[in-house]
Structure I
Amino acid sequence: MRGYSKEKDDYLKRLRRIEGQVRGLQRMIENDEYCIDVLTQISAATKALQAVSLGLVDEHLRHCVAQAIAEGGEVADAKVREASDAIARLVRS
């Protein structure tokens, strides 16, 4: 079971909402909307994706990493390294 399983429906709803935002962005471009308005909507979609990302990181740390640390050894080291790498990718993006 994945760490986010309990919140899966909420994540799916949020991602569908973001998908709608992106389709709205496509329509804005097709309709030659004002650049600043498009950029404002891109910022909103980006923040929404970041919120989903942070939620998933939190769930991963609380479930997967905590479980691995309880087991200890190389499994724990690998999970912590994996989480650190994922956080680094998010920070760079």
Structure II
Amino acid sequence: MSDQADPELLEFPCEFALKAIGLKTPELPGHIENRVRARIAAPETLSIQTRPSKAGSYIAITASFTAHNRDELDDLYRQLSADPKVKMAL
């Protein structure tokens, strides 16, 4: 067993599911889809699923795609976290 922890927990390429949560508006799913599609190396692998919150005020959007490297994911998280329409990116 190595004394050093493996800094790379994911093996790339891999299937990855990113979740973005925002106020429920008709345009939010398309907005998130466009943002993700523009930032990933394999946009043809993107699929989007939505789920409303229990109270119906928010919507969770899960973007599943093939991620190719850590930089791709980090860039996407930074962009979505800075987006005023996104309350949280997981």
Structure III
Amino acid sequence: MGVYGYSQDKDAYLKRLRRIEGQVRGLQRMVDEDQYCIDILTQVSAVTSALESVALGLLEQHLSHCVAQAIAEGGDTATAKIREAAEAVARLVRS
């Protein structure tokens, strides 16, 4: 198992993801209880923002750790890591 850029913040990420999981369970409860549509949409927006925040944090750490290390090493690995990061950014932008 490798050491990744987020490893030092792993506990914080897990805590944030558990909080998001709780928000999603809350959404399920709201739908089950026939809550008002706009209230549900507001909570969906909050969950989406929370997930985007996690994604951006992970991306930043990936760039500063994994990609920076690959660039320092150079060669095909650097090119592959840069391409991989660019594809991840494109997926985030499209979502």
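List of remarks:
- Among I, II, III, which structure scores highest (criterion: distance in nm of label points 7 Å out along Cα→Cβ at positions 28 and 44): II
- Rg/Rh (Cα atoms, Kirkwood Rh), for residues 36-75 alone - highest-scoring structure of I, II, III: III
Values in this text are rule-based calculations from the coordinates and carry no lab data. No experiment lies behind these values; they were computed from the predicted model shown. Cβ atoms are built from the backbone, for glycine too; each structure is taken alone.
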